[in-house]
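Okay, got some structures for you below.
Computed from the coordinates by the stated procedures, all read-outs in this text should not be read as laboratory data. Bear in mind the structure is a predicted one, so any value in this text is a computation, not a measurement. Cβ atoms are built from the backbone, for glycine too; each structure is taken alone.
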Structure P
Amino acid sequence: MAGTIKAEAVVLRSIRYGEADRIVHCYTPDRGRLSAIAKGSRRTKTRFGGRLEPFFRLRLVLHESRSSDLHTVTAAETVDGYPHLRASGPALDSAARACDAVSRLFETDEPHEGVFHLLCNELALLDRDPAQATHANQLAFRLKLLLAAGLAPALSSCASCGEREQLHGFSGAAGGVVCEACEASAFPLGEAAHAFLVDALGAPLADAPAADARTLARAERALHDTAEHHAGVRWRAASPGTAAATMAP
């Protein structure tokens, strides 16, 4: 039966619909990804204001649909609009890629509270310090998303045989780093990219390790191969972000 849904949510995407409406795709801690229509939200005078734009963190009240997955927004209260993020091109781009990564990897209504808080932490970080909009930060965020999905790549031992030495290759199909004896179907990850992934997995988002462009490109390929092989997801390429993104210390 239809009823009322109250949910805290981050707007992942907002689409114009018809002459005056808007469809929003959101991520919530209790209901996973959900979609809703906000009727009349594009009129000059609307009770929603500009709240239903991407990256807003909101408290929503929805009328639950009886016949589809598209609910109706009846009220929206801003928890955080992340205004400083919106003033920075690189931060805005990083926020868009973070929301897109969540939308692709977590596309169902299965709840993942940790994913919601990870996304909120990333948006708050970009809002607080737009210089954090780096290639390294984007990859660290995606690595933590894979961890939340139970798909984090094996990094401490060969994903095929368990060997703990000479782990210089990476196989998305195997699910992580591989040793010399198992690297027939792998690509050369290299020590620097392996170290980046290990350090990024264990560090807070604000402390994503710096690395050069080649290292980050290899780390990104490892993450994308993992997502594609084990979740059927193809992520958008991460962007270089700010100049500091590709400079090793």
Structure Q
Amino acid sequence: MRKLDGKVAIVTGSSRGIGKFIALEFAREGADVVVNYNKSEKEAREVAKQIEKLGQEALLVKADISKPEEVKALIEKTYKHFKRVDILVNNAGVVEEKEISELSFKDWEKTLHTNLIGTFLACKEVMPIMKKQKLGKIINIASIRGLEHAGRAGVLDYSASKAGVINLTKSLARELGPRITINSVSPGWTKTEMNLGLPKDFEKEETGKIPLKRFAEPEEIAKAVLFLASSDADYITGQNLIVDGGRSLN
């Protein structure tokens, strides 16, 4: 038996990057998956096709996670179609490297609305369904930049938003028990589209700071999320799982 047979999962921002690999990993393990996107429709449709090739159902839903009405519609469409929501992965996020002197209020607002407020909105909308079902798993994708000792210059807003996601996760765990678990995963450097344009010298420098001497494969992050979404993690809630090859030890 596969780990997620019969389950329905929403993965926000799953048209590309880590979200795409989470969606595909869930499908391999038997889940039907809601593929959420905002702008990347072509990529989202390709992910949906791959899910269907794995023998699972894919529901494509366009929604901007930073907008309350669109998050509400995402959850409602999922429930109307599948009549249940077992797993929610809050993966959608934005990052743009800017020093504080260049960082505008709009930049700050955009990052927090997507990364932190969007996560809150999705949790809030899915809670009544999971409480009615008396079961549910929520996994929030944070970052090592959200750890108290691992912030980095140039990503102020991103780091602050991810610290908020970690704290939100821990606080909500106290409210959602005993039937619903909520945890976060904090990846380090990962081989995704977002990091393809890194200067070679910078990438080499950062790789040297990682005890395992490489960036993560996105599949490795997806497998950590799968663990928390499965029954293997039924007694784990309010935790932040760091998957960074040891980078945050520095």
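Starting from the value 3.2: which structure in P, Q was distance in nm of label points 7 Å out along Cα→Cβ at positions 56 and 200 calculated from?
On the way: P: 3.2; Q: 3.8.
Clearly, the read-out refers to P.
Give the label, chosen from P, Q, of the structure having the highest value of Cα Rg over 2.2 N^0.38 Å, for residues 8-119 alone.
Numbers: P: 1.02; Q: 1.11.
Biggest value here belongs to Q.
For which of the structures P, Q does the calculation of distance in nm of label points 7 Å out along Cα→Cβ at positions 24 and 208 return 2.6? Walk me through the numbers before you get to the answer.
Numbers: P: 2.6; Q: 3.3.
Derived from the structure labelled P.
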Comparing P, Q on distance in nm of label points 7 Å out along Cα→Cβ at positions 72 and 240, the highest sits with P
When distance in nm of label points 7 Å out along Cα→Cβ at positions 40 and 184 is calculated for structures P, Q, the one with the largest value is P
Suppose mean count of other Cβ atoms within 10 Å over residues 88-95 works out to 20.8; of P, Q, which structure was it derived from? P
Compute percent of Cα pairs over 17 Å apart, for residues 64-175 alone for each of P, Q and report the one that scores greatest. P
helix-only ellipticity at 222 nm (-39500 (n - 2.57) for each DSSP H run of 4 or more, over all residues; to 500), calculated, reads -13500; among P, Q the input was structure Q
